[in-house]
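Take a look at these structures.
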Structure P
Amino acid sequence: MSRAPRLGKGHGASFPFLVDMRWVLRASTDMTAPDYSFETAATQQGYLRIAGVDEVGRGPLAGPVTAAAVVLDPANIPIGLNDSKKLNAKTRQMLSDTLMRVADVSIAHASVDEIDALNILHASHLAMERAIAGLLIQPDYVLIDGNMIPRGLTLKSRAIVKGDARSVSISAASIVAKTCRDRIMVGLAQQHPGYGWETNAGYPSKSHRLALQNLGVSPHHRRSFKPVHKMLYQD
């Protein structure tokens, strides 16, 4: 978790804070790239501290679900932020390292046991709520990737479908979350070799499914997920 960002001073009517103008120029020329427009709209409504939130790891058969909350410094937004799935691992790591230095970042998880007990949707929302709670200074507005707002979240918030490709704050959260979870899965792969988690991150690739048949279910597999459940409770 990094220090809280420094907000810039007022800068005219268009932006309540000093905003990195490279993002304004980029948004005007590249309509497919995420931009700062959702954050700007929130600041124009009087909100001062806007967090982007995203999760990674809803689809894997193994490992935790990980969420990140990021409050960007509008005067120091790293160039290159995008949906983490559109970036290679080296770029994600570089951007994640930069975000840890220049933004307020919090990362949280829901465990395999919590996923099995709550279901993956509620566990994902729990991880999001934990990430928001872990920020150094609580936001007053939250931008969330997807079409649902966690029911335990009491802060003013907005759900944005495909938000990780539309809002730079959510993009930042998606990058940090994926980088962290991938690192966790590499560590788990060393403890439980053979499943290929260092490359498939626990997702149900053909090699992972084959390893499940050959090696059986590990303590880090999600027993509520159909392929794992079938293996454990075959007639």
Structure Q
Amino acid sequence: MIRHRSYFLILIMLFLISFLQMATHTFANPLSESLIKASELGDLAKVKEILGRGADVNYTDKSGWTALIKAAFNGHTDIARELLAKGADVNITEKAGWSALMQAAQFGHVKITQMLLAKKARVNEQSRHGSTALMFASNNGHLDVVADLLKNGAQVNIKDRSGTTAIMFAALDGYDTVVQKLIEHSADLNTQNVSGETALIYAVKFGHEYVARILIDHCADVKIKDSDGQTALDYAKQNNNPRITQLIMNAKPCN
């Protein structure tokens, strides 16, 4: 009987915890919800007015988004500045693990990125997929954001859950200046993802000759094979790309 009673009490406690968690958004705070909406729309006057009425600057909606994350996503610099001045937490993440810094980095919002970094945003925070702000900026070719992140301690060789690094993302889309910047900060050129691909294999697969040249000039290993047993040279030949084929064949061994 005692065991059954204890079990019943545990069930009640679990139910109450679950109920309280759901209640946070079941009984949403209309004032704070309107702050998130105004921040999304870029209405600075409305944001100031709502904050003046006591809205919770760190309130999260049902997806875990805050007003600051919305402002960073949409590039609303003045609103981000206002929210930060009112104590917005720069390190809250939404349900997928994305922070305001990741959103700003993804879309190349340089000023917002700088403001968040100045407020000690966690530069190496990873989303649930393992992505970092540096990966997002590199994947989209935002050199200025990449530079600011690196100055503030971004680690170049962090891998996401697929084993992909920032330089792989940059190589994939042919962002040569980003690739060069990451190399200057000791990016590992020969790291392989879960499919065995390297930055060089990505560059060759997608026909980015100049990126391939930069990587080879900095001693990327042309002989690495992916999980299909293919090298960068194999992909160059398959893609009928004689210039990249010749570039790889002429690659000199590095010491």
Structure R
Amino acid sequence: MQITKSVYLVSGANYDLLGNVYAIRGEKSVALVDSGEPCAAEVIEVSLRRWGMGDLPVTRLFLTHGHADHAGCAAYFQKKGAKLVVAEGDAHWLREGGFRADRTPYGEGWTYPSCEADAVFSERSAFAFEDFRLTAYPLPGHTDGSSFFEMEDVGERTGGRPGRTVLFTGDTFSFDREIDDHVLLCWKGSPDYDPVKLRKSFEFAAQEFSPDVILSGHGMPLLANGNAVIRAAARKFLVAYR
């Protein structure tokens, strides 16, 4: 599914898989935001070919966090040449290969091939991918290293006007217009889930971001009213937190 001029949804619920995976198309290469569950590699590559990106190498993989439905194919794409970027707080998930069976009731379905991150960040950081600039924001709560990535789709620049601002939000919240309040909050089952940190992350996000497009780890792409939806998610969390 093409979402903006340069951004595509290449795996996720629309493909009967867990965890949305987004591709950013450059002139000579592709970057991925998240990599889906461990069995998603074939679907991702089929989708890339369908959208004319099959001959372009995947050179960057930006991970919003280290759970198996988002980092499941990280080792696969790293072996094919992608550089992995993740927040310092979730780098251990990559080394450990997700949840180990002796640490969680979720069993082997929550594990994936282990790997080491190529770049980690612990504060707001900028990463270049061809002409794109992705700004990473550590926003812990769902996991200790959960992060947002913000970018302008420079492929949409025209007549001196900037491209749309795209915000990748991982699992902190997701959008679904079919439910009453339109937002779903993150899963609380991770051993590093922290509601105190999540509250601070929501407060920051509601003040900081006014994106044109929100692309979350699950749910639907949001193409309008970005700040209003972030604020709605923050309010929903604060009510639940109390």
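Values quoted throughout were computed directly from the atomic coordinates according to the rules given, and no laboratory measurement underlies them. Since the model is a prediction, treat every value here as computed from it, not as a measurement. Cβ atoms are built from the backbone, for glycine too; each structure is taken alone.
If you line up P, Q, R by distance in nm of label points 7 Å out along Cα→Cβ at positions 53 and 77, the top spot, with the largest value, goes to Q. Among candidates P, Q, R, the computation of helix-only ellipticity at 222 nm (-39500 (n - 2.57) for each DSSP H run of 4 or more, over all residues; to 500) that gave -12500 used structure P. Determine which structure produced the value 4.0 for distance in nm of label points 7 Å out along Cα→Cβ at positions 37 and 157, calculated from the coordinates; the candidates are P, Q, R. Computed on structure R.
Taking relative contact order in percent (Cα under 8 Å, 6 or more apart) as the criterion, the highest value among P, Q, R goes to P. In this comparison of P, Q, R, the computed figure 19 for percent of Cα pairs over 18 Å apart, for residues 93-148 alone is attributed to Q. Structures P, Q, R were compared on percent of Cα pairs over 27 Å apart, and the highest value belongs to Q.
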